[in-house]
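In structure tokens below, several structures.
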Structure I
Amino acid sequence: MRPESPTVETRDELTDYVARYADETDGELGVFLGFPRGPDEFDVVCTRNARRAFRSASIVKLPVLYALYEQYDGRLDSLETSCPLDRNNRVGGSGILHLLDATPTIEDLARAMIATSDNAATNQLVDLLGMHTINDAATKLGMERTRLARKMMTTLEETDFGASGVPVPDGEPANTTAPLDCARYFADIAREATLSADAYERMCIPLSAQKDTSMVPRYLPYGTEIAHKTGWLPTAALDTGLLSVPDRENPLIFAVFADDVSHGADGADAIAEIGDAVFSWLK
């Protein structure tokens, strides 16, 4: 049953609402809400643990997307080149490409990686680009706590993947990100700061077609303009992107992460209710 939508009129009320969820959540809550003013300048609405490194889950697919369009910018037609899935990359989890006897294009892989969070597509693109290229792209965007050090599903399936060569500090997960990192990523998209307009237009197609609507979009009115990426783990849920409403010039950048919770679904519920409060305030 849908909870009653809150009435949130001020930034302070929204910050208090987020703080209550942080107090009630049995894990760690990370939040960044703000409007982009420049590549690394924001009108900040609310933050909590914004610089903390969280387990990234599928959010780490965002720098893969950027690195791909950065590499192909100026020759975007080349994204229509066929790119067969390597047998080792046909892992399960999110997505269905591993079940299909089909030959996708490079851009098919990018769109599947984001819109349906396809793990096989992600792994194929990691091979195409190289982990160091992807991590360099994250660094370029100011994603200081974001790291890709292993492919998808490598700890859950029998694979022949070798070591990535990306150093991981002791005690940290292989793949990480932070709310502020994601804010910088989406600020780059909102401001079209580093790539061509055509590259951003194509990048946004799968972000706007995100099929997982269980978190921030869950209680929003049908047709609300949102471009985002979600991530799941058994004990974590994450959602980050751009949320637009009429009569506001700039979209709101959001990143809401719940980590180390009892169940990922509990984290998703909290994120959905925070999303409802954010939209109430934006209206």
Structure II
Amino acid sequence: MNIDVPAQLVESHGDGHPDWLAALPLLVTEFLDRWSLRPEGPTWNGCASLVLPVTREDGTPAALKLQPPTEENAGTALALRTWDGDGIVRLLEYDPDTSTHLLERLDESRPLSAVPDETTALVVLAELLARLTAAPAPAGMRQLADVAAAMLDQVPEAATELEDPAERQLLRRCAAATAEVLGEPGDRLLHWDLHYDNVLAGEREKWLAIDPEPLAGDPGFDLLPALDNRWDDVVATGDVPRAVLRRFDLLTEALGLDRQRAYGWSMARILQNSLWNVEDGETRLQPVQIAIAEALGTRS
């Protein structure tokens, strides 16, 4: 099968995974043959992976997903097997050497982000989060405790890169909140990136999650994508703090979380995003992250 590597993948992986990019057309052919798959329709891609709609030998529709092996996706197959389709796409085949997945086919043209009513979409997301985080993390999964401890080590240097003293102080507040909950990092299986575009319509269930970057930890660490996505809906309410807290309260109630601990781990997630921004050369924090941190701070 002839395939043109999308420019978005080249931009994302050209520096870090040039060999994978060069081999991608051959990998597609290899796995179509190995798993007896027939291509069916155009490919689609995000910034990290290439997905081909395919049909299996028995006529079952599926999706062939190719991505370079990374630390973030190393545990994906184990996590998908642990969830076994409960609220998330089902894994059909997996090759550990290349991190290639054969997945249940969902409808990529119908993401949860397309649902016009924000509350309806948020409830769906909250219910999926509750199901996913109900599963205990299997042995060998990457640990939130390690991720959070590494974040705290980066704070002193990162703070010096921020131009605004108030933002430096906010970064330190996020770090302090993280330090308070670090001793109880949790043991649930986290998705780590469950936002509205990572939920697609399916046939087996109306909505199913996709694209986990699994982690073992506290479910509070999984809330932020539901808080900062569809931000225009938050702004449109005319009261950003109230809208943020409404989302936070709905999520914590659906997941049965202690709100003080959920606050701490949500601040840890803001800290993580902020550190990533500084690492990318930014000298100011993102306004959305500041707004969420300030709104959540009223509940601390």
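Bear in mind these aren't lab numbers, they're just calculated from the coordinates by the rules spelled out. Please read these numbers as outputs of a predicted model, since none were measured by experiment. Cβ atoms are built from the backbone, for glycine too; each structure is taken alone.
Assorted remarks:
- A value of -15000 for helix-only ellipticity at 222 nm (-39500 (n - 2.57) for each DSSP H run of 4 or more, over all residues; to 500), calculated from one of I, II, originates in structure II.
- Relative contact order in percent (Cα under 8 Å, 6 or more apart) - highest-scoring structure of I, II: I
- Test item: FRET efficiency 1/(1 + (r/R0)^6) of positions 91 and 115 (r between Cβ atoms, R0 = 25 Å, to 0.05) calculated as 0.90, pick one of I, II: I
- Mean count of other Cβ atoms within 10 Å over residues 219-226 derived as 24.9 - corresponding label from I, II: II
- Read-out percent of Cα pairs over 33 Å apart, computed value 26, structure in I, II: II
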